[in-house]
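All of the numbers you see were taken from the coordinates with simple rules; none came from a lab. Worth saying up front: this structure is predicted, and the values here are computed from it rather than measured. Cβ atoms are built from the backbone, for glycine too; each structure is taken alone.
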Structure 1
Amino acid sequence: MSPDPAGMALSLPKAELHIHIEGALEPELAFECARRNGILLPYADVDDLRRRYDFSNLQSFLDLYYTGMNVLRTTRDFTELADSYLARAREQGVRHAEIFFDPQAHTLRGVELSTVLDGLEASLATSRERFGISTRLIACFLRDRGPEEAMATFDALLPHADRITGVGLDSAESGYPPDAFAAVFSRAREAGLSLVAHAGEEGPPEYVWQALDVLGVDRVDHGIRAVEDATLLRRIARDQVPLTVCPLSNVRLRCVSTLDQHCLPHLVDTGVSATLNSDDPAYFGGYVADNYSAVQRELGFGDTALREFAANSIRASFLGQDEREQLLAELTATT
């Protein structure tokens, strides 16, 4: 193990493949956007808001998450949000980020889709020059809003298809199986978009099967409950379907009791292509390198394993082959 594990976690060039941009809304920026937009937050101050980050499950987090994002109203808000994430990601060794955003979470509040996209693009268009990070956008459907609304959202996204790389499926998982969204994912595939879906975080292994066999996803977001189905786990390992694992998030949302009980070692031992990610870092106690440090400290992964997580993240990205090989070479050269 490196004499400075935190330094190793920070220095490794890596991709982040599971980051909700709305979940990177730090309390300081939330209060600044609220002030600018004349919105009164139901919290006394930044410290009061941070004290609320004690979640019993996914839904308890989502309740606070949607309240927080209500302050995002203008293109400037979304630009500053993306800039804030990229500045922190740069310090965490991120060289490429595939960023989720939730169109419905904004359009349902009366914020135009173009406002969201224009604001994010104003930051991401120059992310490589300013932060050394290449970026892609993935638009996620809110599964608890149902497949009909997802289809309407996809219709709204189609004129902007050149601005996004793929579509995903997120929000409350239990009771909202992936197969209900087969039609909209089929249309997205026909449009040439990459496909991902949250499955097997709180939902059962069957949801992971559906994400693979019904939706035809390229990656599974979370996927940790696949360990409950040995046949499924062998399938994921055999086909090298990447899992975008978010260890600190899993602990904060009580999917696992403590990090030392996480299934990540079992995934690795089975040959799964696991990547490490931050999910909603402003809420879950750490950005991506913090997750690397945490699994090294609590699960005993050595430097070689951390390098493999970083390599997996690059190989699992939606970058072109030349860009992936360039990043892998950079990783190999890192001491």
Structure 2
Amino acid sequence: MKPVVRILLISLALIGATIRVTAARAGAPQDIIVDTDIGDDIDDAFALALVLASPEFQIDGITTSFGDTGLRAREVQRLLRIAGRPGIPVAAGPRTAPGTPFTQAEWASSEPQPPTPFPDAVGFMLGRLRAAPPGRITLIALAPLTTVGAMIDRDPVAFRRLRRVVMMGGSIRRGYGAHAGETSSQPSIEYNIRSDPTGFAKLLASTVPIEMMPIDATEIALGDTRRNRLFAIRSPLNGALSELYRQWAAHNAWGVTPTLFDVVPVARLLRPSVCKPVPLRIAVSNAGATSVVEGAPNVTACLDVDRDAVLDLLQDRLQPK
């Protein structure tokens, strides 16, 4: 065989192998880490349940941020055990002053203290990023960005190995409404950003791609009919959600109808068609207000969402197959 022909055949084989690997990777689970402040509002629990019920995800770890991160980690650990996924690593981020009442503290406290402290979430996530190929891991950020900011401070180069950050946070054109599932005609200072505006500013400056799910696209109410139908489905995970909902309903200041803010970033990764992000340049004030300013885009943001599609996805995934 002539050398030129041999080189051509080898080149074709390599191209074919690359195509096969790329195709396989396209159908492979998405590598994710979830950062959550589970335990205050109930939306984190529904978001985490959707993650656990979705085979499209390879969950590299779950970290907890803001307030009593150790107790939050115990809640995550109990939920993982009930869901039959105790092998997923759990790490606790830097503890801070609390922001809102820990409505699910009783449920979380019933999980025994681990024999050794939870791993440090900052070191855990940076270690995962250093070990994985660049651009492999997506961070789903559902909490105030205290842990994210600490990661950037400790190792900005490793942080930039993230594929992207898909986050719930901010308010662009519409803000909190008077009732669950409603938005106001004016933007609000959203809770996650207000709790750590400096962390969000660091993220915006990091150059990591950011997909932002503000209040505009996340005010989705889980009304009585859908909620009762969901809790009527017999499964360990749904039973845990039902217990968490009852504690939340008894101890929160927002009423008894959950707003599924944190479910939207998860749904977006599973069903990209639920919203159409637009490129924007976002600035954040010291008080946590987010606004559109002139300049090159630093985020893509969903300003609306197909609410029924998100609710249908949640209900479908939490029905045992």
Give the label, chosen from 1, 2, of the structure having the highest value of distance in nm of label points 7 Å out along Cα→Cβ at positions 35 and 243. 1
Which of 1, 2 leads on relative contact order in percent (Cα under 8 Å, 6 or more apart), largest value: 1
Structure from which 0.55 was derived, FRET efficiency 1/(1 + (r/R0)^6) of positions 27 and 307 (r between Cβ atoms, R0 = 35 Å, to 0.05), options 1, 2: 1
2.2 is what came out when distance in nm of label points 7 Å out along Cα→Cβ at positions 163 and 219 was calculated for one structure; which of 1, 2 is it? 1
Please state which of the structures 1, 2 yields 36, 20, 17 when Cα extents along the principal axes in Å, for residues 67-114 alone is computed from it. 1
Match the computed value 35 of percent of Cα pairs over 21 Å apart, for residues 139-226 alone to one of the structures 1, 2, and report its label. 2
